[in-house]
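J.: Each in structure tokens, the structures are laid out below.
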Structure P
Amino acid sequence: MIPKNQWPVPKWLSDTPDVDKPAAKTRFYLNLAATYCGDRGNITKLARALDVEAKTIHSAIDRGQVSPEMAVALENLLGRAQFPRELFRPDIFTLPVEA
């Protein structure tokens, strides 16, 4: 699994104002997940792969977080090594402590 401090975060995201950061970060990670899923980052195709409507993903972006169920579904679809549920919902899921 990728250590939390090595998850990709572009500089522009770090420079985003705090009020906009949750939505920007969620958008970035969901677009990355869509790209990883295939076909150039198409959110609609990611939604189909997750068996949800595209508006569900767009709503998550607007809220600045995915549901816990979607975090688990993304992990199951794309692999825990690259997209652990903690990436999408660190407020609920925690990474195991490394020895």
Structure Q
Amino acid sequence: MIIHGSISHTYSGRRRKTQRVKKVKHTFRAADEPLFRNPRGNETAQYPSASMTKYKPPADTTYKQTESRKHTVAIAYNKGGYMVISDENVKDIGR
């Protein structure tokens, strides 16, 4: 059900009293301090960059690939998780 109405009338149709708002004339006041402050504080602060260091290559991890080729990951029999199986036991997966 859609009801059309007016703000100036009640639900019964009676006219509401309107409240008059007096307009206040604002006077100008000079600001004592700035409206916005810089959150960083002092803009003239100097921060040195990180010192240069000699290049250090990452650690060698190729042994992980060669070792992982010797094993197989499969679902355990009648279980929900995975298990690591060696190459000798691959024929027993699912038993």
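Read the figures in this text as sums done on the coordinates, not as results from a lab. The shown structure was predicted, so the numbers you read here are calculated from the model rather than taken from an experiment. Cβ atoms are built from the backbone, for glycine too; each structure is taken alone.
J.: For which of the structures P, Q does the calculation of distance in nm of label points 7 Å out along Cα→Cβ at positions 37 and 53 return 1.6?
T.: Working: P: 1.6; Q: 3.7.
This figure was derived from P.
J.: One of P, Q was used to compute mean count of other Cβ atoms within 10 Å over residues 61-68, and the result was 16.8. Which label is that?
T.: This figure was derived from P.
J.: A value of -15500 was computed for helix-only ellipticity at 222 nm (-39500 (n - 2.57) for each DSSP H run of 4 or more, over all residues; to 500); which of P, Q is the source structure? Show your work: numbers first, answer last.
T.: Numbers: P: -15500; Q: -2000.
Going label by label, the one that fits is P.
J.: Once mean count of other Cβ atoms within 10 Å over residues 29-36 is calculated for all of P, Q, which comes out largest? Before the final figure, lay out the partial values.
T.: On the way: P: 18.5; Q: 5.4.
Once mean count of other Cβ atoms within 10 Å over residues 29-36 is tallied for P, Q, the winner is P.
J.: Sticking with this one: If semi-axes √(5λ) of the Cα gyration tensor in Å is computed to be 19, 17, 13, which of P, Q is the source? Spell out each step's value before the answer.
T.: Values: P: 19, 17, 13; Q: 76, 44, 7.
This value belongs to structure P.
J.: Moving on to the next point. Identify the structure, out of P, Q, from whose coordinates mean count of other Cβ atoms within 10 Å over residues 21-28 was calculated to give 5.1.
T.: Details: P: 16.9; Q: 5.1.
The read-out was computed on structure Q.
J.: Between structures P, Q, where is relative contact order in percent (Cα under 8 Å, 6 or more apart) highest?
T.: Of structures P, Q, the maximum of relative contact order in percent (Cα under 8 Å, 6 or more apart) occurs in P.
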